[in-house]
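Structures for review follow.
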Structure P
Amino acid sequence: MKRHQINVCILRTGGTNCDVETKRAFDDFEVNARVMRSTCISGKDLTQHHVLVFPGGFSYGDYVRAGAVWGKEIKVQFGKALERFVDDGKPVLGICNGFQVLVETGLLPAFHGVSEYPELALATNGSARYECRWVSHDDFLYLKNENAGRCIFTRKIPKGNLLRIPVGHTEGRILLPEERRDEFLAKLIHNDQLVFRFARADGTYPNGRYPDNPNGSVYDITGICNPQGNVLGLMPHPERAFYAWQLPDYTRLKRRPAYGDGRLIFESVIDYLEEEF
């Protein structure tokens, strides 16, 4: 598939944000990206697209819990079409609130297909406040790519690489069912569904300690994919680290690159579509 043939649908609803920034990121690859209100599309509309994105924000004010209302609305409106979309190998990206929506729809972690009820929880941050930042102490907050190759969104990112991508969320603390915590964590690792973890500049992990882990998520997890690797949910915002001028230390860099680390995630999905479709 040629880039000009790729159609990207970026959904929006009441309370979402960063949809325009996400579109701008895809526009840089000269694909056809559109921002569409989710209540105005149908399952048939979905089939005309090759990528579906749930952006960040606070959909419907995060009433009940983050992403719950929008997630249930999506399931009712075009849930079956969305399942077919995923089964066809088409990419679905959930950023921050979008990650929460994917959990509510049952598309993540989807150990045994789409689940009727959420299999994990994205709870209030351990700090009990909104965390929106690049830095922790005197160093940057990093993401470490843990995926061995299953996730299509990390095709351009070698395993073990550290990325600088900011966070901005209130409910990003991943919790697994207490009675099945070890089982679920083992599945994420065994299935290569573990994608990103918080890490320090030297590659070590904070083991849940604040502020290097800004939300207290179990095993420092901040991004997972489905068993097929074409659905990714992550709490950090790659669209906010797409261009180098978005970096907080840009003016201090001696050699100023054109792009930031967030671009690699978008580039990976475009590369996948060019090769596989």
Structure Q
Amino acid sequence: MTPQVETFHRLHAEGCFVIPNPWDVGTAVALEQMGFKALATTSAGHAWTLARTDNGVRRDEALEHLRQIAGAVGVPVNADFEGGFADDPEDVAANVKLAAATGIAGLSIEDSTGDDEEPLYPFDLAIERVRAARQAIDETGTGVLLTGRSEGFVVGRPDIEETIRRLQAYAEAGADCLYAPRIETTEQISAVVAAVAPKPVNLLANAPFITVAEAAKLGVRRISTGGTLARTAWAGFLAAADEIATEGTFTRFTGLPNVDAVFGR
């Protein structure tokens, strides 16, 4: 294992940590300098830099993005590897091996299909995909930490019982960490934590519904922000640009940070 992979595993052993999501090298370096112990990529944030919607990035583009982010920082980087860029478990395994070679410390595999009619992979196939990712990582010998994601609350299937059933199955299939993005009630969070214990749980904080201290008390081990940090940056940019385009004024150009100073100038 690399030092980053070893550190990433230790972070998941106890306590609660925040793993924010940069969308390029600059934001990754800035977050590392702020003292965050680990980072995670965001498929949405990356896609927006290419003028595409979430899930619009191709596999090879994602792999290069992972190399750039992991190579720019010294802390562990977790890869938002979407659905493994394949349907078939064997193809997922092949792609996971490619991802593991980019320098990342962890990666996630989700169970959403991108099909509005059938937004989640069938239960048994979803398990096989996680199992294939687990085997692929083991064959690389990298020790990359595997997160199993169930996307029901993202794709319009907000069934907590089915979500828990899937997360438990992913844990049994070899996922090291479990993640159900967009659960947001104390009851849901506590239920997921209890259901997959002692394995750690990642919580998505994409709205101000919880604090780090509150999540820690519920037993959450890892808190990510998904594409929401990128959205906050886009909010400021779009608002300022819209003012210029519609009003011809520049009132938002005040109180701005010295970005050069972030990078040592």
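The figures follow:
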| quantity | calculated |
| --- | --- |
| Distance in nm of label points 7 Å out along Cα→Cβ at positions 35 and 91 from the coordinates reads 4.6; which among P, Q | Q |
| Winner on distance in nm of label points 7 Å out along Cα→Cβ at positions 179 and 195 once structures P, Q are ranked, highest first | P |
| Which of P, Q yields 7, 32, 39, 19, 3, 0 [P(r) over Cα pairs in 10 Å bins from 0, in percent, calculated] | P |
| Which of P, Q leads on distance in nm of label points 7 Å out along Cα→Cβ at positions 123 and 219, largest value | Q |
| Given 16.1, 51 for Rg and Dmax of the Cα atoms in Å, for residues 99-242 alone, calculated: source structure among P, Q | Q |
| Source structure (of P, Q) for helix-only ellipticity at 222 nm (-39500 (n - 2.57) for each DSSP H run of 4 or more, over all residues; to 500), computed value -14000 | Q |
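Read the figures in this text as sums done on the coordinates, not as results from a lab. Predicted model only: the values in this text are computed from it and were never measured. Cβ atoms are built from the backbone, for glycine too; each structure is taken alone.
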